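Listed below are the structures to be examined.
Read the figures in this text as sums done on the coordinates, not as results from a lab. Here the structure is a predicted model, which is why all the values come from computation and not from measurement. Cβ atoms are built from the backbone, for glycine too; each structure is taken alone.
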Structure P
Amino acid sequence: MKVREKKMAEAAERSSMFDVAIAGGGYVGLSLALALKKADTTMAVVVIDPKPMDVLGKDPRASAIAAAASRMLDQLGIWSNIKDKAQPVNEMIVTDSKLRDVVRPVFLTFGGEAADGEPFAHMMPNGVMLPALYEAAKALGVVFEAPDSASTFRTTPDQVEIDLASGDTVCARLLVAADGVRSKLRDLAGIRTNHWDYGQSGIVTTVKHERPHNGRAEEHFLPAGPFAILPLTGNRSSLVWTERTLDAKRLVESDDFTFELELERRFGHHLGKVELDGPRNAYPLGLTLARDFIKPRFALAGDAAHGIHPIAGQGLNMGFKDVAALAEVLVEARRLGQDVGAYDVLERYQRWRRFDAFQMGVVTDVLNRLFSNDNDVLRAARDFGLGLVERMPSLKSRFIKEAAGFAGPAPKLLSGEPI
């Protein structure tokens, strides 16, 4: 045995051995851990995250949960406990205008049902969803190494050895990197990405308003980028406000009066007086697509594999698609007596998810470039296109199906079926 492999074998004897180690305790990492344990309670799963898990309930953001994703959360046993905190999206409107325009004509409307009695999406507070995923995973026996982080890793034909910042070592058959768009582990694995920066930032905050939104979501295409108003429970809405990066920085750092003044110019007066109801933060926007989703005994999931523009609201739901596909591949492989970290097993996951992620990345990139500008010729062309879609019910139904997460061959969990 080579000296390096001998040292790794000795380290494995001193460390914990798992079937799957997941780096990242966000919605992707937690839901993957829960999905694996829910389908196979004998599978040994560990989640590694640099933050303590008791801060999950303090996340002030909210996420759009597509109908397919809510079906998955139902299969994972948490939807019934959290759905009363979710706001169904009953309708969506799309406008296109300049900031100074007094009237914003509605070019496109969507009904809110993917199926009878099933809204195509819900808005869910992260501070509700993340703790529910954590508690359910912990109850099934998922091990948590938190706060801690994976500093480096090495692979052999049989396992992956993960060195933690604390000095501990974890060994597993497979390491899944769900550590975000700036994934350190992706770089350590030698996976290259296609990336470009849009020069935009997304301002995320929550507001309260006088009048009820009636479950209506709004997306206003403005020259600097889309301004999305997403309904929350009560007379509150979550905002995803795209601005050029320097302007976003200025707005986030401004006083409340200045910020609310600029907010009112974009939000309008149709819901009455609007006030801030939470912190405001800005996140840089770009497109990041991993060229490979796998390496030997290593897989990417969520934003580590694909970071896209929020213009279509599909970032989180793409992560849930990764979870459903990867969990199904790993569980079925284990039932057949296969090694969950074997390359041919991981290739099934890559074939299932890489093209879809690339396709969605291209779509959001084209939409952002088409709508985030002040070109009158492009505005006339895109408004004509929106109006055409509005008059074609079959095409609108297809878009609703896509937004609900039902387009293409869906993993079992996203179809509401157990693995």
Structure Q
Amino acid sequence: MADITVVGGGYVGLSAALAVKLAAPHLEIVVIEAAPEGQWRKDPRASAVIAAATKMLEVFGVWSAIEPQSQPINRMIVTDSRTSDPVRPVFLTFDGSIEEGRPFAYMVPNVAMVGALIDKAAEVGITIRHGLKATGFSVGGAQAQITLSDSSTLASRLVIACDGVRSRLRDMAGIKTVNWSYGQSGIVTTVEHERPHDGVAEEHFLPAGPFAILPLTGNRSSLVWTERTDDANRLVAEDDLIFETELERRFGHKLGTIRATGDRRAFPLGLTLARAFVSPRLALAGDAAHGIHPISGQGLNLGFKDVAALAETIVEADRLGLDIGDLTVLERYQTWRRFDTFRMGVTTDVLNRLFSNDSTPIRIARDFGLGLVERLPKLKHYFISEAAGTGVKHGPKLLAGQTI
């Protein structure tokens, strides 16, 4: 019998396991991952990791291995235009620095992050079982039992579900969700360009949805390109010439010649919020608890915030001799994270509806709002601190770079 079973061996699941294990080494933790061993090495994507999350990764002792492969975001610019507009005026610019020597975010290759977390997990004695899915979940007395896809069972005092937005554990526990589709899909790919990006991220608000250009190491950028779902599926299926022609219309020419080099994938976009983050002997974290629109680039970082809050809740309860899987203990975590998650979900929903349209009166109003923020330095600093996760008072210790 383990103390904790984490279902989902991505960056959120691995971080949850590490956060607890490093603070409470006596707890036995098992991670269950559906993908075969080594599958993570084939992930070409990169993720935006905010400053507060890099502090947590420093506490884990893995950031020194991740940072050299990552690209700091030095500045971010925001425009609002149509694809046919010959000029895209910049309405808002954010300086990327929030602390001396620390930008508000980095673009981190997924392989670098997951690889470093796996290596650290092995070092501290966390067991990872690959190629298995949770097919059953039940609670009895002081333990939860998971049935795995190889027909084996695993008992533990607490199960942490990090198994994605379509979480099977969440469904098996009977936790309902609020969800709806935006009728949009996000096209994710990587491009190479002729000129250096200088660490500048760009978000172009276009009528079909935001088009984000996120800098990677070298003369490369990661794209999150929002289109209506039918158009996105069509674009992904097109040949390279047509795809790059459409890409160029949105990307522009400031970085010279561009070429799509990565796999093209389209992911349906929607809002999913779990009605509860906990149930007896079960806690949801990451996308299992919330799936939001990528317009703010906060999806992964919400998961890291969950990890920091949940780990602190578990470790402090264990030090007091409390049952770490008891619902009363877990409700502290739910209280800590629920409002922030709901707020971010509502914010991204409103922003997407506000900017993903071509109504002239709405465009005038939103451009006025962007221009107003640009002219108020204190308000800009507040927004960038919130985005970086450094403006939170009384938040989890790990996000402040402190050990639990």
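Comparing mean count of other Cβ atoms within 10 Å over residues 268-275 across structures P, Q, the highest figure comes from Q. Each of P, Q could give mean count of other Cβ atoms within 10 Å over residues 188-195, but the derived value 17.4 comes from Q.
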